[in-house]
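Listed next: structures, encoded as structure tokens.
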Structure I
Amino acid sequence: MTALIEDYALLGNCRSAALVNRNGSLDWLCLPRFDAPAVFASLLGNEENGRWRIAPTDSVEHSERRYLDDTLVLETTYVTAGGSARVLDLMPLSDGNSVVRIIEGLSGEVHFEMDLVMRFDYGRTVPWVEKLDPHTLTAVAGPDRLVLVSSVAPHAVDHHTVARFRVSAGERETFSLRHEPSHLPVQPGFDIDYVFGQTVDQWRTFAGRCPEVGTYSKQVRRSLITLKAMTYAPTGGIVAAVTTSLPERLGGERNWDYRYCWLRDATMTLLAFLNLGYVEEAQAWREWLLRSVAGNPEQMQIMYGLAGERDLQEYDLPWLAGYEHSKPVRVGNGAAGQRQLDIYGEVADAMSQAIKAGLPRHPRSAAIARLILPFVESIWREPDEGIWEVRGQRQHFVHSKVMAWVAFDRSASLAETEQDAERGQHYREIANQIHREVCEQGLDPSGQYFVQAYGSKEMDASLLQIALTGFLPATDPRFVRTVEQIERRLLQDGLLMRYDTDSCTDGLSAGEGTFLVCTFWLCDVYVLLDRKDEARALYERLLGLCNDVGLLAEQYDPRSQRMLGNFPQAFSHIGIINSALTLHRAETPVLDRTTCGE
């Protein structure tokens, strides 16, 4: 039976990630990178598509799990009639291609079974398995090799690798699974005790730099660790999520691959790092950005691969049944070729905030800006696919135009500080042109409130960014009425939909959950409107949606009361951090996203 999305916990090493469910089954793992073909893909199929389960064979009377304080080391404790034991799961930070599982007896005696189903290429390829010695085996298919080293001697059963063992109080068994190129000699094993201690220390050192955020400090650190785990350390790129094709609607087609670096998502992650004083991580992201977007501005994409790759061709995996039969299962993302005006504003805002936070100016950033901004000036009047990457007809989305304004507003401010008055004046003139057009054409026919797109009657949660970016003050009557319309038309059991898929034409079948980051935006807007009690209550509601280890997916379905979409989602955890800081400081959402426009 497929586990609920919220039943999973994250393991990661800042290169790749794994998901392990409450029953001890590791159902998703891509090695050696986030976007590599999965070696365990049962999350999107069944156990024959790859998994690694270690769990008691005795009836479990009680179990609980948690991360060791301020780490990404998962501890799952099982209590049976015969005793109790715990499983410690981790991906060592010092070894970018390994998973370690440690089973320790706590009391009495507990019987366990290991069932390892190794499959390559998203569960399609059965490898050739060989024993090197009683406790070491290899699995090879093409360029890939997995090496299992265990203190328990495993054996083969129907293309599964299995073992049965028991642990008494004070005893333990260990397992490590490492990925390496098949054409190289098998690498020597490592000291599990050493890498365990080192990994715990590294995570705690990282989390220890986080400032206190009042009563929300623990959850902020958990979200910070999650975002760090979703950062590809060799390049600084930040993935939107570690999974592909977890559905936004069960049984539906809204299943996308999020294992790439969206400029928008990564920029908001950068702001979260900066808000908490993590300048080193922010600087690594900026370096990734400047490498990725370098070149012809007309070829700038909304997303890139982990190292800045541009070819993210989308295709289906027909041999996988999909999560709860939600097909197709997709790899790659066709939205990489879309035009989304908002990314230029997000990037300009991020670069501006980085300078405000004390990052030294990068000489290449000014040169790239001088190429990109003339291009944006030539296209901002054109329609686009917008922040939500609609697969229907392009429209003049209001949010896209607002973020185009942000691009020129922030660039004008930077030019002014650089004493480049002529360029700053030009950027300011363009910003004012965009501002006037949005305020003329972005309102409903009565001129009372903003709508999703020019001439549309629909509402969109992204309109909340009108105040959050400083386009208009939150007290502007047009924005106040926009918030009222959003509350009336998009709130579902107290949580926001991004837009109404039943009435909007986005090129896909209707139906999805509430979009969690949008509700965090509403929380921030409530603070701006001095509705702080409502903001705090809403934030507490959102925290209550986190699973038992503090993780959130992209969406939540209030009707079925379960998570939807890819998991864990960077957007959602950015919301946890920035809204906590907003509430803690009880002032304009951090960082201050500049003054308001006309």
Structure II
Amino acid sequence: MSTQKETLKQRIAAANRSIPADLVIKNAKIIDVFNLSIIEGDVAISGGVFVGIGEYEGKHVVDGKGKYISPSFIDAHVHIESSMVPPSEFAKVVLPHGVTTVITDPHEIGNVAGEEGIQFMLDDSENIPLDVFTMLPSCVPATPFENSGATLTAHSLQPFYQHKRVLGLAEVMDYPSLQKGADSIVDKIIATTPFTPHMDGHLAGLDASAINVYKAAGIRTDHECTTVSGALERLQRGMYLLIREGSVAKDLRSLIGVVNERNARRCLFCTDDKHLDDLIEEGSIDHNIRLAIREGLDPILAISMASLNAAECYGLHQKGAIAPGYDADFILLDDLDTIAISEVYKAGKPVAIHGQFIGGERDKHVPKPALTSTVHIPDITERDLQIPIGNNQKAHIIEIIPNQLRTNKRIETVQVENGSFTPSANDHLKMVVVERHKLTGNIGLGIVKGFGLKKGAIATTIGHDSHNIVATGTNDGDILKAIHVLNEMNGGLVMVKSGKVIASLPLPIAGLMSDGGYKEVAAGLHLLNDAFTKLGFSGDFNPFLTLSFLTLPVIPELKLTDIGLFDVKEARHIEVGVEE
């Protein structure tokens, strides 16, 4: 008899009480996400699947002691690379927070290393106690206005659809190409649809007309909405609304008011991009749920959004509920108001207790050398960093908005010496983007306002989405030093003051992720955060995270790529200096 057949027979027998279940949870309050209610009864599990609710005997019995048994949580859209650890380490961080399934888009590593990068993420997420489902990067490069390390075509993506954990096509960011019906994106949509209907959108700063275009193309989700009116427009047109709360983009408080029992089934949660330290200290999707409850949402409704809704959106029909036939991925909660997680189970086995991962270790997946040698830049001098400014001393300025991906476009008078911009005390800093993949020699230069750095410079190889080197600082010497250090250590984050490195974190896997453990990376991030005071920083945002998104030319208004200063609304590069 086949293993599959035998397993199914055992499940049926356990459901019918002919044999004891593998595991039975007694004395727990069951969260019913179908009816948004609490029910009572034993919960029986066999072969990693729920087989019954009622009265059951089990080979192993857990006394729920009045706790709530909840379906575990699903992150509906996350870039694992933003945690700076690979999937096998990422799992150890999010499982204690009740997340047992993620829908990930590896477009960060895809932009650096193409197919090889995607394959690394798939391989590293095999045989770990976290279900990592993948949406294939649709926009590598993200736009034609920058240079990345790879180009992914419909032809190069198509073989990945044979993988059992590939669900569909990830966020379509290049709206101008979609709007024009360009072959580059239409071919990817056509290549996707024979395998799956799941395609994600990216409607940052776009109006209702754009929603029509996305939906007409078969794209069903968006995680870039920031207003209630925009959320209603998406829901009215049949989109799924992904409510995001990440490290930089924090949209939940602005959006949660749109959710009610009539439309909640089309609403779910995601983190998108979240740093490792924030995941450890604040949480993942559990943090979204807590915030939603604080904003007045019913706890059971919030839990259903984090479980059943996400599962249904992405066709994961065996996930998201405490019910027969569903995967036994669940959480024991001490209470519903604070979502205090006591224990986390994956496929009926405990993987975290009281905030500690207990899921065991596996052999590390070693990346190929091509993934650990991805920083290639020519010799750069201070002369290459000069920004000429006209006699009127006026310039286009990127003004950051703390804890937002959007920026403001400003025209301001700047400080000029010998015809070139020089950073000044009124928070005008120099910003530099150096192409680091193919030795093009491209260097984009701009002026940024809002960082509040008084000394030194910071630089990183995390620069969404093409991930070129991006740096900002108060003087050319420290900026140049930071760029050279990143080149020497094959990527990461670095802080420089008076020509000396005061803190750094190597990220040798594609310049995005560490090859060490998550605890080691967390310690490094704490050292970096503590060192910011030495640069005079006193803001309430993360400067590295903010810097990493200032290169993203699909989020309004003004960004910087390796080609130069980019006006997102006008979809063109512009000069830094403003002519009279």
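Taking mean count of other Cβ atoms within 10 Å over residues 474-481 as the criterion, the top-ranked structure out of I, II is II, with the highest value.
Computing helix-only ellipticity at 222 nm (-39500 (n - 2.57) for each DSSP H run of 4 or more, over all residues; to 500) across structures I, II gives -7000 for structure II.
If FRET efficiency 1/(1 + (r/R0)^6) of positions 258 and 482 (r between Cβ atoms, R0 = 25 Å, to 0.05) comes out at 0.30 when worked out from the coordinates, which of I, II was used? Checking each candidate, the match is I.
Only the coordinates and a few stated rules stand behind these numbers; no lab work does. Keep in mind it's a predicted model, so treat the numbers as computed, not measured. Cβ atoms are built from the backbone, for glycine too; each structure is taken alone.
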